[in-house]
Structure 1
Amino acid sequence: MRQAQVTRNTLETQISVKVDLDGTGKAILDTGVPFLDHMLDQVARHGMIDLEIAARGDLHIDAHHTVEDIGITLGQAFTQAIEDKKGLRRYGHAYVPLDEALSRVVVDFSGRPGLELNVEFARARIGEFDVDLINEFFQGFVNHAMVTLHIDNLSGRNAHHQAETVFKAFGRALRMAMEPDPRAAGIIPSTKGSL
């Protein structure tokens, strides 16, 4: 079973993440950041990942530490759940539209953290959510999941739509990359023999 549970406690945040990578898309989310809950729900549903996240952070300052630490803890949970990566497809990609917005996400379970995020949001805030924090979430995730992640918003005039297409496409790309490849059962998908 590809499951993991990780807890991260700092002076700024207390985060608990539980993942089942072979789930049905159920999400139980209580981060204290409602827009992030909405985005993580998209990842769970479109990635077919069961996801439980509870977070308490220094939201009286702002949401930065909470959002970043959720990305870190989620990345750690993925690393544990994936284990040795034998038999994975390794690469995943998705294009997702929402009305005028279209985003592409490509992921590689490479063992090397790398993020290329190219999104010019139509505005700086979505409700109370600072769109700069989307970068912080994904940077935390890639650093600890040890993946290469390319995110490109190809069109969009509505910042909420732009963000939603990014997170939906992220979920779909993860789903593809994490699928077992029946032709590569027990094989590390790399000529190096390790990832």
Structure 2
Amino acid sequence: MAMASDADILRDFEFPPNASIVDARYFTYNAGRSLVGAQPPTAFKVLMADKTTFPALDGQSVSLAVLQIPGGVVNPPHSHPRATELLLLISGDLQVGFIDSTNKHFNQTLKAGDMFVFPKGLVHYQFNILPNIPAIAVSAFGSANAGLVSIPSNLFQTGIEDRILAQSFKTDIPTIQRLKASVVTF
């Protein structure tokens, strides 16, 4: 497992490239307006505010995501190598969990208003246990670039040979090929 963190900056904030003067617009991100009055999600969606989508976060060691999870849908096992995640459930019910470095599974069912912390770098997931009610959650990260390692994509969409995966999972190559064909990238 590789770990990293944001570098400390030596001024109040990072200036955008080729700029010597900034105003309040630089510190404003309006993408969240798309959530106001929006219809319930029909597919898993993430609205991300990180240093890529909101450059004013560069050097600030913070980012945020709004997760929109339709009923019965999972945010597959993944990790953030550079940040702890603090999730606040706004609406719906979620089953959440993570696996620690001793392979112990910690899981909890959250109700609206509950928070859950996913330690930095550990594999975790969120699952909307209500089949017909969407869940909305806000996740804060202790990095402007938390990173995302999706376990299904990482294993089945990166070119690892089928025979290596088949041996690793103690199965056969056709099963691995079916798994590879079914993985959806988020």
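Read-outs: derived from the displayed coordinates by stated rules, not from any lab. Because the structure is predicted, anything quoted here is derived from the model rather than measured. Cβ atoms are built from the backbone, for glycine too; each structure is taken alone.
Taking distance in nm of label points 7 Å out along Cα→Cβ at positions 30 and 118 from the coordinates of each of 1, 2, which one would give 4.1?
Going through each structure in turn, the value belongs to 1.
Taking mean projected area of the Cα convex hull in nm² for each of 1, 2, which is largest?
2
Given structures 1, 2, which gives the highest value for FRET efficiency 1/(1 + (r/R0)^6) of positions 86 and 158 (r between Cβ atoms, R0 = 41 Å, to 0.05)?
Biggest value here belongs to 2.
Figure out for me which of the structures 1, 2 the number -11500 belongs to, where helix-only ellipticity at 222 nm (-39500 (n - 2.57) for each DSSP H run of 4 or more, over all residues; to 500) was derived from the coordinates.
1
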